[in-house]
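No value in this document is a laboratory result; all are computed from the given coordinates. Computed from a prediction, not measured in an experiment: that's the story for all the values here. Cβ atoms are built from the backbone, for glycine too; each structure is taken alone.
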Structure P
Amino acid sequence: MKRIGVLLCAAMLAGAGRYEANGPESEAFTQPIEGLDANHAASFRQGSGIFRQAWIIGPSQDHPDFVGLGPLYNRLSCIACHVKNGRGAAPDSENGVARTMAARLSVEGRDSHGGPRAHPHYGAQLNPEGVPGVACEGQAVVEYAEFDVTLSDGETTTLRRPKLSFRNLAYGALGPETKTSLRNAPPVFGLGLIESVSDAEILAGKGRPNFVFSVENGRKSLGRFGLKANQPNLRQQIANAFADEIGVTSSLFPFENCAPTQSACLGAPKPELDDAQLDAVVTYIRALAPPARRNPQDPRVADGESLFRAIGCSDCHRDALHVADFALQPALDGAEIHPYTDLLLHDMGEGLADGRDDFDAGSRDWRTPPLWGLGLAGKGGDGANFLHDGRARTPTEAILWHGGEAQASADAFCSLPKPQRHALLAFLNSL
């Protein structure tokens, strides 16, 4: 089996294909996997334009392909939340309004496909913006309570616990039975490679799978995208995001994100993202390369990687997966990749619980997030906030929030002498 690893020399990579991208830090998450053929390269460019384009209400002679905003939406474009294809940013302390985050909503029970049951008046997600004539639903507001954690050598780290609230709700109170979950926009690079990993390899990991409904197949499939692994493939993930975040419909999600009681929203025009546009965005996301590692031969980085394994981090953040079939670049078929995830669910403890189930994922369950690109977070103007709700401002804070199945690893990190902790962090920064 071919190994396409970060330590291989250029001569060994020649003719085999390369999955990582090199380039300036400010553009680290925007580069395509090398070797795309002319058709895929053209589709990549088209999808990039759609991903960046601000959608409008219409009609428009200047931008006829980007008419269809709303009637309810979060932001005008994909890139507004996934800045430079990276993470969203936590709300500023001045007003606390979540701008690059989503507030998911549900009530007790399951929908017809086994997923969360949407709120009867606000739907599956709070939309803070509305087109003229359609009242926006309200604003999600995040406040933080800070507290200190002391490590074994006396060093202190300040953690912050988010508190989610809502203001200016236009369609009545949410009700005490409402389940909420604050979700920060995750990075979108490297997802095509993750999509290509076989189900069998994922299921061989130590976590639990989330089996979710596939709209195209009409049945349950292995989830691998989304913070709780609640989407089965990139096409559905992207089409669902267009519907929920921008109010743009498609053949997968042809209905607007209006709750049954929102009459003005239901009566608004229903323009669509056509299949060709959706295909272009899917190609764009599939072809985005993860950035190459930096300083992998630094002795401190190597020591940190050994510690990462020794304290059990790699039990969930698997250091290697394999490309099964990558149509965009067949030279990568069988290649070894290093996203540092198992794409499975793990109980992360009560401290990270959101009180909301999502298919087979419970309140305390989260999909192991990929770590590639971690050291470049915030370098391109994107957010440098970690965990599902952006509460952690540094990798150290993120580690200290680990509980449940990861509690032993977090405790081991706390007990490391400072030089070893810094070596482990140097390894994470190299990804």
Structure Q
Amino acid sequence: MEFLVVGLNHRSAPVEVRERLALNKEQLPEALRAMGNHGMPGVILSTCNRSEFYILDSPRPASSDSKTVSSHTRETDTQGGPDSVKQFLVERFGVSLIDVDRFLYVYRGYDCIHHLFRVASSLDSMILGEEQIIGQVRDAYEAATNAGTAQGPLAQLFQQALRVGRRVRRETGISRNALSVSRACVEKAKSVLGDLSSSRVLVVGAGEAGELAAEVLSLSGVSDITVTNRTFQRAKELAVSLSATAIPFDGMPRALQESDIVIGCTGSPGYVLKSDLIGTTMAERPDRPLLLIDIAVPRDIDPEAAQLDNVFLNDVDDLESASQASREKKIQEAEWAEELATDESQQFQQWYLDLEALPTVLELRNRADQIRSLELNKTIRKLNGKLDEEELESLDAMTRAIVNKLLHDPTMFLKERKGPEELQVARDIFRLGEDGLKSPD
């Protein structure tokens, strides 16, 4: 078995594609069970910038062509496991494979390990060093554990990814003064409007992203913050902690007319702010610009709103400029973090290879010892008592030494193999797993 991930992220797909495969926390348990029912128990990591589906997959058959495909390269011609995951995506999300296939990436074996370790270390994030991703990886693993779909080596993989993510943050400066998506959206607002202290801000959504956005706004000197949420109690709790104002969700149209900046960050599966609502708002205030920043995936704000006069709409993909500036300041820390992630990936790969090889190595040695014992006993019977006890012990030690020397190189080869095919070759050559033991006469 080998690790496999099929996914897309902010580099491979625009937000309008990513939102089609996005899952919120409430949807995750059922999706995990559905994936397990498809014979693919695994882990789903779904954030605003990525949707990734991790499983343990049977190894690909060896290519009959002399040119073999390396398991350490990004695959585009997929078969078996990847095709099964893609079919699950088609059925689960109601998408056409033609529409999404070109945006998907597939990583196997070491590449899958290395990818996840980089994700947990925030090296694959839009914003280098951001803190939220390690919590999102932990939440994804815990959800799969609760659903019973992350067990054995896959559980070990995610546990190690979390340890690597913590180590990278502890030993490098990659997370020092790091932006978050919420902080980046505030930086975007500053780049458009300048000083925000006199701006009126409406935060739509009181989850983690909304809370972070409101906190950053408050630290940036914004004193007029209004929070709304479908669960009004949650909006009130957040408003109290920030000396902000909470309003019921149905009060949003009125709040829109009074706002300079609106930040959308709910977990809603559809548009919360539709273009006709924003159009009505702008009709009441035609000369006053409105900055809309949508950091939700799926998106909260209808993209058609960008066509309205005096409306300036940015989604999560428009935060790339702020993330690039952050990345350029941390080149040295990023290089160090990359080295740590690569080293940890190689160590984990070797651990898993040894783990996979161990049953075959033990079976090979047991089979060899059975043959040795069979032949030794046959020889002793033919000698018919001609050897004393000390000579019998010497003969036994000699046969053991011969077997050990003969099996040394095959054992080391299997432990250091580069792929699962060699294990099967060894099992075929030595007829491991077959019932009975035949010895030459």
Structure R
Amino acid sequence: MKILILGRGGREHALAWSLARSPLVEALHAAPGNPGIAQWATCHDVDPCDPQAVVALAGELSVDIIVPGPESPLVAGVGDALEDLGFPVFGPGKAGARLEGSKAFSKGFMARHGIATAPFDLCTTVAEAQKALAKRSAPFVVKADGLAAGKGAFILDTYDEALAICRDLLDGETLGEAGKTVVIEDHIAGTELTLLAVTDGKTVRLLPPSQDHKRIFDDDKGPNTGGMGAYAPVPWADAALLERIDRDLLLPTITGLKEEAIPFRGVLYVGIMVDNKGKPWVLEYNVRLGDPEAQAVLPIFGGDWAAVVAACCEGRLGELDWPSPRAASVAVVMASDGYPGPCRKGDVIAGIDDIKGDQILVFHAGTAKNGAGQIVTDGGRVLAVVGLGDTLFSARDRAYEATRLVSFDGAHYRKDIARKAFI
């Protein structure tokens, strides 16, 4: 197969690494890619959110399957444009992408289909937000309706802070169109879990459960980010919990999509809160692999990822044997100084070549090459350093040993990734 990956981040590098390992893959291409992806794929300077440009590139390359990495091309309808011309896409069309593209839609979808989620209000004015907040007590949960690159969810300690965020979103237009509607919901205490499910629209298969670390600082302090690290599998996510999630959350989601005549294939990401009584609640849907969860999960997936992609696109996922995880992994994200706010770019990254061995992987996220051919920072989240091991302990040790070898000005990373697994 010839496969085209859309995107330029760490998740897409992990996809390229996974697909390149398959004997089914003849050639890999990426639009636009990054210096890490370029080790495995031919990169093309094409905007992955431009349907016409992606269609033209797919035709020029005669690719067999397109694998979108981030959510934005799917929400923009790139999948529909490709499917209309006969190109199989490992991901949903614009209708299915609304599960991620609009939190208002996804919350309504869950309510319609009896899927456990926090009680909520949709607000388009500050007055409505005031009423919704007044019904609740701290901590307050405020979410922008649209896409915000992982920066549209807020957990606030006081009413005044929550109202200020609502004003910024609704009147100040902090996130533009994404914040024109806000979701205000009850806070559910518990422990977060990420479950990635692969589906061809009929069959659902679960990838190893993982846990992301959203806050910028250790001990879950500071503002939310797109994710500062992840580990997999999650020791406390036992078979009984996974069966309950499959029965109560995943299958009703797939059934609901069918009932509403929304085609869906690819990866369904379910962000879950397991409350203190062991009940799982849906925090959010994504319609693609998580980032950085993909960097932790794909390296321990025991099967052939290209075979999974092809089976989903051909509607025969149920025919594949589904493997158990082959190891444990811990992914540590190295970020630029200032992230998740404005970040400096162009700092030279040193030490990547000093990392040796097949138990350590380095996935590029926000990187580029300067005029001298050096790898430099080019975004907030710069690298994900992944350690593999027979246990989470050994995987974590390897990840942090390797992380200490890499340096760039202003580099920041959390020192407690996977600590929750041992508590």
Q: State the single structure among P, Q, R that was used to calculate Rg and Dmax of the Cα atoms in Å, giving 21.3, 65.
A: P
(Q) I have 3.7 for distance in nm of label points 7 Å out along Cα→Cβ at positions 57 and 377, calculated from one of the structures P, Q, R. Which structure is it? (A) P
Q: Check the numbers for Cα Rg over 2.2 N^0.38 Å, for residues 273-352 alone across P, Q, R and tell me which is largest.
A: Q
Q | If log10 I(q)/I(0) by the Debye sum over Cα atoms at q = 0.08, 0.13, 0.15 Å⁻¹, for residues 89-344 alone is computed and equals -0.41, -1.04, -1.28, the structure in P, Q, R | A | P
